[in-house]
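The numbers here are math on the coordinates, done by the rules we state, and not lab data. Since the model is a prediction, treat every value here as computed from it, not as a measurement. Cβ atoms are built from the backbone, for glycine too; each structure is taken alone.
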Structure 1
Amino acid sequence: MAEITKTQHTLPNEVVETFSTLDNASRNAYIYALRSKGWTLQSIADASGVTRERVRQIALRQPNTEIPFSVPTPPEKPVSQPREFVEPTDRTLNRLLELQPLAQQVRGKGTRFRAEAEEYTNLLHYAHTVEGVTLYRLAKRLGVTHGALRFRLARYGLKAHEGTSRVYTPIMEKNRAR
């Protein structure tokens, strides 16, 4: 059986008209029957003219009156499936994990491990754009924040950054690995 969500249910007009012809005992029995069938408190309250709280209280008690008319079944609306996230390929992830400690050692204008840092950044960009992995997912797999990955991509000129911060300015060409 598919899971259903019970939101924005509206009882048919026949039910609303039926409520106007009932005495209290029959009304309570009908409310109990509707609630037992799966209708929401709000939908029953809207149709019967009582509050949701009163519908809840009535629905707790078993009525001693039978109802001579049918009780409609609420509409079923399928619950959407949870999103499945794209994971980086094992090859990409292993190479990123291998390059990460070296790339994190690059500071300022230093050339030590610059080539590894650029390969790491290009591989991040590849995983994000070609493989379709979100930066958040990559960050979780690499043990860093997604902001750090976004910053790295902006610094290496692979992701646009809106704003005036000088921190995000791309690395100068003369400081790049050759």
Structure 2
Amino acid sequence: MTAEEFAALFDAAEHSVFRLEARQAYAVPTDDASLTAFQEGRPRPERSVRTSPWLARIAATTAAGVAWSRVRVVDRPLTEYTRWELLAYVESQAVGEQISLVDLEIVDGTIDLRQDFWLFDGDTPHPQAVILHYTPDGQVEQREFVVDVTVVAELVRRRDAATLHAVPLNEFLAYLNGRGGA
């Protein structure tokens, strides 16, 4: 699946967009400046609907009635990348994406939450999914487009299990702040 075909799925979604994000670090070139600033303790570049096409897409589609949600799977201790990513989640949530986090320590192992995927219109008669495959260093290697009902049903089951065990972003952040970070 090309990057353009993948991007078109977000604009074509009519009801929902869901992301299960399982890796503890990703290699995304567009994130480099912000991640480097975070690592060096400097202010991050502005990220808003004005400066980020991604946030503008979330804002526009949520305003049109598409529900966006994400569950981020975290391991302990949190990686530096995950701590940086929490800041980006606040910005994404501000434009309409509902973000929750699930700690692998509390999941009983009956469900696999290690595979990243996107689910589009998952609770409709015509759901679609994209399973993401990564190189060891966290670069997207392949976007596997899926419409097979059995595979999509399994991804819906994983979404539901992850969501059941997840806590909302603000609750997770309050917990971290109460403990002095992680």
Structure 3
Amino acid sequence: MQTMLSTPSNGEAPIELVDYDQSWPSKFANESNRVHSVLRPWLAGAIEHIGSTAIPGMPAKPVIDLMAAVHSLEAAKPAIDALTEIGYCYFPYRPDVMHWFCKPSPAFRTHHLHLVPLGSQRWVECLTFRDTLRCDAALAREYAERKMRLAKTFQFDREAYTDGKTPFIHKILQIR
């Protein structure tokens, strides 16, 4: 029997967190290889696994987040068209900081891709946050608890869910 999820009027799927899935690192690796072949002309460094699916044991939305290092946002603009050819949807979310994509659609997402200038504040902060939670089980538990509360409170409001995590993220970045 297939379960039907209720969807808000804006067409986005509700926020649902699932237990950590041991397949997430391999899903990242597979997608990273696929994306790397398309992004090769614009890459300035690694493609990193970020977000909660990159933190062992962390409950998460089952969406694999990839962050690809580029030389600059301006130089990487042609990558937008190249990525749409392999199923990524571009959105001008925070266009001064990154080129942001989702796949396969805005309503149902399996992947997020962030093209970020190598060494930029965004690049450093994403890796610092991920690495801190990978190394500190107490902070990872605190973050997981916050995410679970926010997901219940803001099931149909992605922005509020994301905004609710921001104070914790800032706290981690300030102490590191």
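Data table
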| quantity | calculated |
| --- | --- |
| Highest-scoring label, criterion being relative contact order in percent (Cα under 8 Å, 6 or more apart), among 1, 2, 3 | 2 |
| Distance in nm of label points 7 Å out along Cα→Cβ at positions 12 and 84 - highest-scoring structure of 1, 2, 3 | 1 |
| Structure (1, 2, 3) behind the derived value 119 of volume of the Cα convex hull per residue in Å³, for residues 100-147 alone | 2 |
